Structure I
Amino acid sequence: MRIPSWLAQHVAALRALLVFTVLLGIAYPLVFVGVAKIPGISDQSGDLTLIGQSFTDADGNPVTKYFQSRPSAGGYDPTATGASNLGPESVVDTLSDDPEEASQSLLTQVCARSLAIGKLEGVDGSRPFCTADGVGAVLAVFHRDGFTGPITRVVAVNQTDVPFVTTYQGVTVEPATNGEDYQALGGVITPIRGDAPADPVVPADAVTASGSGLDPQISPAYAELQAPRIARERGISLDRVHELIEQNTDGRALGFMGEPAVNVLKLNLALDGS
C-alpha cells in the first residue's frame, strides 16, 4: 500500500536527521580527535604559545621591553574569542554623553591604534582617512536637494570639538553633537583621505584585530618596526634582535599558503632567555 505523501516526507526527513547526526555528531568529531593524536600535532595541544597575550602594564600601557602583539577584540580571553563584527563601512562613531552608549567605529579604532604605535616606535603613525588626533576623518555632507544640489551644511561626525578641516567646498564645517545621527538626518557620509602616505609606516596587522582574537602572530614587518625599541630598551644589538625575530618566524603553510608570521610570545620568551 502506498503511504501518504506527507508521511513519506516525514520519513525522509527522519532518515536525513539520522544520517547527519551520525556523520556530523559522531564521525566528524572522532576524525578530529584522531587527527589531534597524530605525532607533531598532539605535542602542541598544551602549548601556551599557540594563544596570544598582551604585554601591557596594569593601566594597559605597552611594556616597552617587549614586542607588542596585534590587537585583540576579546582581550586574548579564550572564553571571549571572536572578532568585533565591524567592517569596512564602520566609519562613524557613536557619540554620547553616556560612556555605556558611546562606541568607536572600526576606522577610528584603526586611526587611534596607528597614532599610538607611531608615538611608541618614533615613526609616522598617520594613515589615509584619519585625522591628526587619531579619529576617522569623516564628514556628513548635506545637499539642498537630498543627494544633489548645492551643499548647505557639513558636519565632522566623529569630532565634538574643533573639526579636522575648517571648510569643505566653501562651506564651514561644524563639530558634531552627541546623540545626533547625521546620516538619518540626510547627510551623505564622506570619508576624507587627507595627505597621509598611501603605504602607511605602521602595518595593517598592528592596527586590526584577528578573526579569533587569540592569534599570537604578527607580521615580520610589524616585528621589524618594533626591533629598534627592543634593542634600545634591553641594551642589546639590533642584529641580535633581528636574529631572534628570524628564529621565531614561521614560514607559509606547506610552503605556499598564507604569509610568514612571527610568534610574539615565543619571541618575548626568547628575549627574556637571551
Structure II
Amino acid sequence: MKDERNHPFRDSEQDRKAAHHTPDTPQTRAQAYKLAYDDQEFMCRDDLRPVRWQLELMKPELLMQEYGVDSTVVLFGGARIPEPAKKDTARTQTLADLSRFYDEAREFARLMTLRSKVNNHRENVIVTGGGPGVMEAGNRGAADAGGVSIGLNIVLPHEQAPNEYVTPDLCFNFHYFAIRKMHFLMRAEAIAIFPGGFGTLDEMFESLTLIQTGRMKRVPFLLFGREFWTRIVNWEALADAGTISPDDLDLFRFVETAQEAIEVIDGWDNPGKRTDIPGR
C-alpha cells in the first residue's frame, strides 16, 4: 500500500513498533495499555462491529484504487462445477454435465481480459469469489490472457484457500458477506451468472433487485445456460403472477457460449438507472 504522508506528525506504524519494545512492567502488559488499533481483542469486540465494517469496505477499495482498477466484469457461479477434465469426480451427473460451463467461463474471462489489457488492466477486470469451480475458471481465463483478476474470498467454517489463478495483490478476504457483495458490484460494468447453488442464486437475485429498483444502473446481465436457469426459476410464472413486471424479464439475457456473451455485451444499450418500477 502506498504511504504518501503529507503531515508532520509521527506516524502510526512508528508508534506501533515502538510500543512493542516498551519496558516489561505490569502496566505495559495490561490489555488497557495496548494501542487501540494494534489490539486484536479490542478490535474484535462486538461494539467495534461498525469499525470493522468500515475497515472491510475501505481496505479493498483503497488497494484497488492504488492498483488502478476502474471497472470490473463480475463472474458468479458454482464452486462445485468441475473442469471437464475432472468431471468424473463430480458428485452428480448433472454437475458433470455442467462442467462445460467451466470452459465457457474460462474463455469468457480470457476474451474480456484481452480487452482489459488494451487499457492497461484498468477496465473490465475479471472479479470472482476467488474459490474453486466457476470462480477458478474466471481467474484462470484472465491468467490465460496474461492479465490480472480479482478474488473476493470469504471466511467459511471449512478450510479453503483462494484458487491459484487470482492475482495475489488483488486477492482479498472478507468476514462480512454484505461488504463483499458491495465490492462485487461497486465497479461492475457487466455481470455473468453461471449455474450454481444458494450462493449464486443469492448473488444473482440481489444484483437483479438492485437493477430492478433503480439502485444500480443497468449493465449487461448474462445468464449462462438457458436450460439450467429455466428449470431452476420459473421466470414467466413470476411475471404472470404480477410479483414482477413483464418488463423485468428484459433485465437479463440467456447465453450459451463465451462468444455469444461478448456479442450481447457489445450490443447492449445502456439506458442508465430506472427512474420507476414497472407495475407499481
Structure III
Amino acid sequence: MSRPVRIGVQLQPQHAPDYGLIRDAVLRAEDAGVDIVFNWDHFYPLSGDPAGAHFECWTMLGAWAEQTERVEFGALVTGGGYRNPDLLADMARTVDHISGGRLILGIGAGWFERDYDEYGYEFGTPGSRLKLLKESLARISTRLGTLNPPPTRHIPILIGGGGERKTLRLVAEYADIWHSFADVTTFAHKNKVLAEHAAAAGTDESRIERSVAWPGRNDAEALHAAGVSLFTVGVSGPDYDLTTLRQALEWRDEVNPESLEGLA
C-alpha cells in the first residue's frame, strides 16, 4: 500500500521547569501542521543536566487529549516494565476516549537503567525485558478487547526497537507502526527481516507503517524510498525550537501527492 509521508514531533519532557512551556509547544506544533505529537516515558532527562526538570509521560498524554483537536499523539515510547499492562491498556482506552480516537500506544522494552533503579523497578537483562514486553503485549491486546466501553477505534500499537530475533518478531505480531533508529542500509536489512517475521506469523507486512527519527532532508529521501513514511523530529525544553520541524513539514508537503493529502 502507498502511504503518505507523515511528520511527528517528540516534545521531550525535559528541562522545562514550567509545564506551560510544553503546553505552548504542543499548541505551536499542532498549528504548524504536524501529524503526530509524541513525548517519551522516562523519569529523568536523557541529555543535558541529569538533575534537570522532568515531567511524567501518561498524565501529560491525558492533558494533550483535551488540549489538541486534530493531531494523533502518544509516547515514543512507553517503558514496557513501568506499569501493569492491564492497567496500561485501560489508561490507553481512557485517553483514546478523551481525545475522540487519536491516541497511538507506543511501547518498548525499556533501556534507561536509572529509571528502573530510582523508581524501584527490576532492571533485569535485555532478554528479561523483552520477555516482559512480549507478555505485556498479549495482556494489553486481551484487555483492550474486554473493556467497557471499548476503545473508539483500533488503537494503533507502535513498537520501538530493532532486535532481529525478538523485537521484530513482536512487531510482526502486534504492531501497526515500527519505529527504529537506523541509516538506510541498516533499515533496509532490518526491514527485510521484519518482512520474514511477518510472513512466518501470517501477517500482511504492508499494514505496518515504518517510522524513524528525522535524519535530515537528504537521508529522509533515501529512507522514504526504502519504505519509511513516518519521520519524527525530537526537540527538548526549555525552548522547544520547532525550526527543524517546519523544515520537515515543508519536505512532507513537497513529497506527498496532492491526492493523498489528509490521509493518515
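Derivation of every value follows stated rules applied to the coordinates shown; laboratory data play no part. Since the model is a prediction, treat every value here as computed from it, not as a measurement. Cβ atoms are built from the backbone, for glycine too; each structure is taken alone.
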When relative contact order in percent (Cα under 8 Å, 6 or more apart) is calculated, the result is 24; to which of the structures I, II, III does this value belong? III
Read-out mean count of other Cβ atoms within 10 Å over residues 123-130, computed value 14.6, structure in I, II, III: III
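So if we calculate percent of Cα pairs over 27 Å apart for every structure here (I, II, III), which label has the highest result?
Max of percent of Cα pairs over 27 Å apart: I.
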